[in-house]
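Once you scroll down, you'll see the structures, which are given as structure tokens.
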Structure P
Amino acid sequence: MVLNSLSIPIIQAPMAGGVSTPDLASQVSRAGGLGFLAGGYKTASAMQKEIHAVRDLTDQPFGVNIFVPGDDRVDVETIDRYRESLEPEARRLGVSLGEPLSDDDDWNAKLAVLYKERVPVVSFTFGCPSSDIIAKLKHCGSLVVVTVTTIQEALAAKQAGADALCVQGAEAGGHRASFHNHLSDDQDLSLLVLLGLIREKADLPLIAAGGIMHGRDIAAVLTAGACAAQLGTAFLRCPESGAHPVHKAALHDPRFTSTAFTRAFTGRRARGLANRFMSEYEPMAPAAYPHLHHLTKELRKAAAQAGDPHSMSLWAGQGYPLAREIPAAELVHLLMDETRSALAESTRKLGLSI
């Protein structure tokens with residue numbers, strides 16, 4: 001299995017929106033970890049081009065993540081009211097709001113690409129694909145990972161035939177990977193708690209994700225039963241990251257002091273740096289994804305071009321102040337050195353207590 005063959009148990013999280021570039025993924029894989037491309041928000045053709053780009057850069061294993069289409073019903077009237085509330089923002093930034101349409105993110109076409117390209121690892125977010133899809137991916141040689149946020153989701157993914165689970169704690173930046181969009185904050189569990197509960201119920205390899213920024217964190221989740229640690233925010237400031245410069249700068253801007261969940265930008269809960277847009281529009285944002293994503297897309301783009309971090313979706317996990325501005329491969333090796341040191345220190349402490 002690919003996860004067992006990694007020389008370094010570090011996975012670079014698939015961060016949609018242009019952050020997970022082929023350069024970033026290939027550098028992590030070449031360093032001994034597992035780099036990931038994010039298929040979300042791209043056409044199937046664009047995703048395929050990035051797969052080819054990674055293969056031009058490395059012969060090491062890598063992964064691709066795609067979004068599972070949802071079936072959550074939305075309230076059209078609340079979307080219309082939300083659109084009206086955003087009109088002043090659009091006028092201020094000189095753009096038009098997008099159409100709040102629903103789509104399946106090119107689901108079938110992306111699956112066809114993944115079958116053809118035989119990507120080493122394929123992961124899913126926002127749901128679990130059918131057992132037939134999972135079986136076909138396995139037949140094509142892919143290891144299938146489903147991202148889960150609850151015990152119930154973990155059991156459903158196991159039943160469908162997933163090879164491994166990515167356990168996402170509430171500390172994680174970006175979108176909650178929950179199968180349904182109605183879950184609330186009080187249903188979220190921290191990573192170590194969720195990891196322990198799922199480990200007791202689902203006998204599958206577990207990848208730990210959420211708030212992991214330092215080797216000490218990696219040592220903790222490995223000790224808790226994970227086979228690897230998945231890090232996203234930790235890689236945001238790397239030069240290979242495709243995060244916008246305004247986003248990167250905000251991660252060490254003292255004006256930003258915390259993160260929070262919001263539906264204000266996309267209609268799905270996501271954790272990011274708490275800013276003006278979130279505080280102003282979160283109370284009225286409906287649970288409507290991807291409708292709000294399309295509605296606010298041009299707003300977010302214009303805000304980035306204007307250098308306005310208070311109107312952007314600055315996705316980041318709770319440990320964001322620890323993000324380091326160093327090359328991705330260097331970060332992978334540094335994290336592994338820190339992990340070994342943390343494990344060695346724990347062993348020494350245990351030896352003293354026996």
Structure Q
Amino acid sequence: MIVINNLKKKFGSLSVLEDINLTIETGRIYGLVGRSGAGKSTLLRCINGLETYDEGSLLVDGIEVKSLKYEEAREFKKDIGMIFQQFSLLSRMNVYENISFPMKCWKYPKNKIDKRVRELAEIVGISDKLNFKPSQLSGGQKQRVAIARALSMDPKILLCDEATSALDPKTAKSIVSLLNQINRQLGITIVMVTHQMSVLKSSCEEISILENGKIAESGLVEDIFLKQPRALINLIGDKDNVIFSKGVNIKILLSKNIYDKPIITKMSRELQIDFIIADGKLEKYKDSVMGSVIVNVSENDSSKVMKYLDSNNVKWSLYNSIESECEISEEEDATYA
């Protein structure tokens with residue numbers, strides 16, 4: 001488990017991290033997202049001890065990272081694997097040698113090294129590439145080698161710093177699937193720094209959105225993408241929805257429990273009202289599907305629709321314009337609290 005309390009970090013007079021508070025449970029896949037310069041990678045480097053922090057507490061399995069002496073820190077880092085955007089493979093070494101390099105540095109027995117390399121090559125799908133040099137590999141294959149190397153010391157935590165950003169979408173998807181498999185198969189806690197929404201939706205269970213060195217929003221991926229808080233809109237932008245000036249625009253949130261239910265048509269029949277569908281979308285989130293529909297109803301019918309949605313435990317919000325915050329219903333706000 002990773003527990004961070006009131007963590008602060010400065011580079012000279014520049015404040016990079018300010019009052020960071022978050023908890024990452026063992027075995028979870030956690031995402032850190034934000035614009036460039038928000039402090040994501042710095043926070044990741046604080047977790048593995050590559051960066052110090054000025055104030056606050058950062059506990060990894062009960063160990064205060066900044067309290068570690070040299071030998072203790074060296075031993076501590078064995079339990080934390082790291083994957084980088086640009087792979088960071090040694091060009092003079094072949095795949096086998098790159099994967100085995102950390103174990104050789106720790107003077108593991110040759111037979112143990114050989115067994116571990118071949119196990120990991122099988123897991124990441126590069127058993128036939130062990131004698132290849134990095135220059136002979138595709139980007140996805142290079143990242144698979146980097147993942148195998150990061151796992152070579154049997155870490156408890158795997159840190160991924162934009163691990164899919166240098167890859168094409170199809171290859172990135174295969175790497176995310178591999179990381180999901182590793183999480184399930186080995187039970188490793190994974191912390192991902194990424195700006196790719198597809199990675200968050202298909203892999204992470206919880207996320208924190210960083211803005212200017214602070215956590216602007218944290219929570220379950222499903223809740224955040226359904227609720228669409230201002231921090232998320234600031235990050236991904238808002239598309240040009242068709243919003244009607246007359247009547248009332250209601251955003252109906254289609255959670256994983258109701259996305260495949262005919263809630264809209266059923267409501268129309270039961271309430272005997274007409275409405276306009278202004279916008280709608282469904283997206284895949286990890287192993288489920290979620291989305292939303294914006295409907296425009298007359299002011300006279302709006303209260304009926306809201307009561308109907310509340311009585312059927314359907315989350316909703318008033319959607320007045322793309323420039324302002326959505327007005328969340330009290331029932332929905334209580335659900336997210």
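Here helix-only ellipticity at 222 nm (-39500 (n - 2.57) for each DSSP H run of 4 or more, over all residues; to 500) has been calculated and equals -13000, so which of P, Q was it run on?
The correct label is P.
Say we calculate mean count of other Cβ atoms within 10 Å over residues 171-178 for every structure; which of P, Q gives the highest result? All intermediate terms of the calculation are to be shown ahead of the outcome.
Numbers: P: 24.4; Q: 18.5.
Once mean count of other Cβ atoms within 10 Å over residues 171-178 is tallied for P, Q, the winner is P.
Can you spot which of P, Q the value 19.1 was calculated from, given it is mean count of other Cβ atoms within 10 Å over residues 283-290?
On the way: P: 19.1; Q: 15.5.
The read-out comes from structure P.
Here Kirkwood radius over Cα pairs in Å was calculated and came to 22.2; which of the structures P, Q was it taken from?
Details: P: 20.5; Q: 22.2.
Working through the options, I get structure Q.
Work out the source of 2.7 here, i.e. which of P, Q gives that when distance in nm of label points 7 Å out along Cα→Cβ at positions 59 and 179 is computed.
Q
With mean count of other Cβ atoms within 10 Å over residues 139-146 computed per structure, which member of P, Q shows the largest figure?
Result for mean count of other Cβ atoms within 10 Å over residues 139-146 over P, Q: largest is Q.
Each reported figure results from applying straightforward, stated rules to the coordinates on display, with no laboratory input. None of the values given here were measured: they were computed from a predicted structure. Cβ atoms are built from the backbone, for glycine too; each structure is taken alone.
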